[in-house]
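FYI, it's all coordinate maths here, none of it is from the lab. What you see is a predicted model; the values in this text were computed from it and never measured. Cβ atoms are built from the backbone, for glycine too; each structure is taken alone.
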Structure I
Amino acid sequence: MDRRLFLATALLVGASAVTAIAQTAPPTRVRGTIASVAGNTMTVNSRDGQKLEVTLADPLSVLTVKKVELSSIAPNAYVGIATRTDADGKLTALEVLVFPESGRGSGEGHYAWDLEPGSTMTNGTVKGAVTASSGRELTLTYKDGSNTIFVPPTAPVVTFAPAERADVKAGAPVFFGATKSADGKLSAARVIVGKDGVAPPM
């Protein structure tokens with residue numbers, strides 16, 4: 001594995017552990033497009049219409065995502081799947097993130113997510129994969145239970161790839177968890193940035 005990807009993924013895992021402990025101060029998830037970068041200040045046009053100023057750590061950990069085939073997800077893979085709950089109670093994937101092995105255990109569990117209203121996230125180990133008439137069904141197990149999730153062909157399926165600080169530039173789609181200080185200012189030590197036409201779908 002690329003050393004940059006290993007280190008960046010290790011930072012993400014560490015951040016997940018800290019978040020799990022400090023439930024009183026969860027990160028502020030930011031999704032949007034980078035408007036500008038000046039020194040260590042990044043301005044983001046967020047998806048909800050806000051213009052956010054974020055102070056970037058130095059050094060900054062940067063990842064991007066690349067597409068993978070849904071059919072390549074095998075038993076024992078560790079994945080994170082954002083879902084919506086259908087009228088019949090079944091979970092349907094909005095997106096799938098296949099973690100590199102160094103990210104196993106990151107954010108494990110099933111919990112509320114904010115990709116869309118009412119969405120949830122399941123991070124766990126694939127114990128079963130069944131090809132459906134359209135898409136696939138994946139059964140994920142985690143420390144408190146298991147979920148079976150239908151993944152339609154339209155759901156983005158990605159994994160992490162290494163990126164550079166130079167990839168954090170105006171026009172790039174971005175997703176990250178920011179820390180908010182007591183005075184409301186945002187800062188980030190790591191970002192996931194879109195590259196080569198692939199945007200972070202989380």
Structure II
Amino acid sequence: MVVLFEKRDVPVVSLAFAVRHGGINESEGKKGISHYIEHMLYKGTEKRSAQKIAEEIERNGGILNGFTSELVTAFWCKMSSEHLDVALDVLGDMIKNSLFNGKELEKERKVIFEEIKMRKDNPRIYVLDKIQELLYEKPFGISVIGTYESMNSINREEIFRKFREVYKPNNLILCVVGNAEFEKVANFAEKNFGNEKGKIPSFKVRTKNEFRT
């Protein structure tokens with residue numbers, strides 16, 4: 001697992017979990033599955049309902065959101081630095097323990113159908129989607145949100161299997177920026193995202209200059 005960290009002298013912290021999987025990793029028939037998984041990770045875990053996930057962040061003054069791109073799928077929040085533990089716990093729980101409830105899965109399928117319609121109703125987004133379609137052959141020319149056909153074809157077994165295949169520690173990136181301590185972030189990652197054999201991932205502290213090109 002990769003941990004990116006930058007300390008800043010501000011009273012807030014920005015936190016994100018990202019997985020190295022997006023639109024470029026999908027076949028034409030399963031286009032949109034990464035985006036579908038993104039939606040489902042907000043819909044409940046073994047110990048938190050969808051409402052509780054939102055409440056734990058928002059009652060502490062935070063905001064919670066996510067996105068899917070061609071290269072990564074990410075889940076992020078911003079909140080007061082004193083509540084870093086809450087942010088790590090909630091997002092870590094989503095990444096590890098999401099349930100993919102069948103009823104919620106069907107609700108989100110309809111939500112995504114509406115999002116596809118909305119993209120066609122927005123001239124700027126629609127033009128960008130058409131440019132991508134004309135520049136690249138399928139499946140790369142298809143938007144990360146998928147199509148009606150691909151979204152209809154994805155079932156719970158497929159989406160849960162993809163989640164288990166992709167959301168593994170060696171495919172994850174944890175990024176923290178703000179008034180926090182690296183040791184605390186690294187300890188959380190070591191405790192919660194060791195591999196199946198129980199080995200602990202190692203972390204190297206790097207200065208800002210080492211990341212410059």
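Determine which structure produced the value -3000 for helix-only ellipticity at 222 nm (-39500 (n - 2.57) for each DSSP H run of 4 or more, over all residues; to 500), calculated from the coordinates; the candidates are I, II.
Matching structure: I.
With Kirkwood radius over Cα pairs in Å as the yardstick, tell me which of I, II scores highest.
Comparing I, II, the top value of Kirkwood radius over Cα pairs in Å belongs to II.
A value of 4.1 was derived for distance in nm of label points 7 Å out along Cα→Cβ at positions 113 and 169; which structure in I, II was it taken from?
II
Once distance in nm of label points 7 Å out along Cα→Cβ at positions 65 and 193 is calculated for all of I, II, which comes out largest?
Of structures I, II, the maximum of distance in nm of label points 7 Å out along Cα→Cβ at positions 65 and 193 occurs in II.
Quick check on the output: 1.9 is distance in nm of label points 7 Å out along Cα→Cβ at positions 97 and 129, derived from one of I, II. Which one produced it?
Label of the originating structure: I.
Comparing FRET efficiency 1/(1 + (r/R0)^6) of positions 73 and 137 (r between Cβ atoms, R0 = 25 Å, to 0.05) across I, II, which structure shows the greatest value?
I
Comparing mean count of other Cβ atoms within 10 Å over residues 33-40 across I, II, which structure shows the greatest value?
Greatest value across I, II: structure II.
Where is relative contact order in percent (Cα under 8 Å, 6 or more apart) largest, in which of I, II?
When relative contact order in percent (Cα under 8 Å, 6 or more apart) is calculated for I, II, structure II comes out on top.
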